Structure 1
Amino acid sequence: MIFFQNVTKTYNSNTVALDNITFKIVPGEFVTIVGRSGAGKSTLIKLLIGEDKPTKGRIFFDKEEVNRLESKDMPNLRRKIGIVFQDFKLLPNKNSFENVAFAMETAGCSPKEIEEFVPQMLDLVGLKEKGVNFPHELSGGEKQRVAIARAMINQPDLLIADEPTGNLDPINSNEIIRLLLKINEMGTTVLLATHNKQTVDSLEKRVISMESGRIIRDEEEGRYILS
């Protein structure tokens, strides 16, 4: 599904964000990318979703070479990818139902489809009764659940969670991680970027460790894939 082949990304000719990284993620995997701020996690995500292009190397998603796609092809790529951020990025003037529905509207879904599937997705994330609530009426954990529902509403092949627990307390963080695991068990590939060691240790899933733009370790359930 995802293949980074000898990918390097430099800025201003001398700042190396990614340094010759290679890795593969197969459909249905749950993979965590860990590293301190500046390790290269965010750059990797930007390259994967086509927000930026590598200086060298090739990036594949679902048999398409992302770095060679034209602007007109990007919406089709991004419909296959759901993204959740640390700061939720909910629309403040829309309630939970409308925030999730907005993603379907953008994809051209009919009002009938929206009325049918948005309540189902809110139920999946445990917010069936919160559809009428606006973001300012929700807790941090609830806001992130709405964001996950919005990311999943168009049934993407891949869910990217970029520091999804960064603004949450430990209890809400654990609930969000359990929700991501549930989504993965339903068949969606999950790519989680975090610097939270406690979160990583609790998952017992594959971990790619990054430092200064390089992959320093790729470990799956106690077994090193790359060292």
Structure 2
Amino acid sequence: MAHQTRRWWICLLIVLFTVTLSLARIAAQTDAETESWARVPDILKALDAQPGSSIADVGAGDGFYAVRIARAVLPGGRVVGEDISESAVQKIRDRVAADRLTNVDVVLGAVDDPRLADSAFDAVLVHNAYHEFEKHEQMLEHILKALKPGGRFVLVEPFHDSTSSLPRDQQVAKHDLAADIAEKELRLAGFTIKERDDKFVRFVAGDPGGFWMIVARK
């Protein structure tokens, strides 16, 4: 009986190990696929993420982009991963710990303030989060202050063609935002628009549209 019990536990451990390894491989494949379709290398280029750079990821969610930026700015660079959700902040911490990165600071922001130090950042990224900002005017004001002179602000947002005729609030309700609206808001906030790509990432199925990208400077 003892021998059979031991064999059962060994088989169970083998199964658990195999499942864990498979899940890890799936996660790695998923991340790799996301990096490809989301054009992560192009986002890093737009941020000018180089060793020694200081970059903030505002509305960082689970930290997917924050950790990739953190690797790109090594050695010597630092990243701030910010979000207003405590659960998101914990996810960022967990991802940073899993990747064994020591150059990421995690910040719990507010709806009207990402709580970034003034004139401290070479670049700021907001990816698929700007349309969620309840106080976008105040957030843009703080982001502008957080950038060093000439610092870059990279904004990437989703937009479906079917929402083009809707006013801002109705677009936001559908988790969309037109690039024209965002560009106007950035200019009003004091940013200079340097680059705009309305077809940065195209949706491959469903309602036509995609992610646009705007690169602005302080």
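A few points about this structure:
- Entry that produces 27 once relative contact order in percent (Cα under 8 Å, 6 or more apart) is calculated, selected from 1, 2: 1
- Comparison of 1, 2 - label where mean count of other Cβ atoms within 10 Å over residues 73-80 is highest: 2
- Which of 1, 2 yields 1.19 [Cα Rg over 2.2 N^0.38 Å, calculated]: 2
- Per volume of the Cα convex hull per residue in Å³, for residues 121-168 alone, the highest-valued of structures 1, 2: 2
- For helix-only ellipticity at 222 nm (-39500 (n - 2.57) for each DSSP H run of 4 or more, over all residues; to 500) computed as -9500, the structure of 1, 2 it came from: 1
- Among candidates 1, 2, the computation of mean count of other Cβ atoms within 10 Å over residues 65-72 that gave 12.2 used structure 1.
Computed from the coordinates by the stated procedures, all read-outs in this text should not be read as laboratory data. From a predicted model like this one, the values you see are computed outputs, not experimental measurements. Cβ atoms are built from the backbone, for glycine too; each structure is taken alone.
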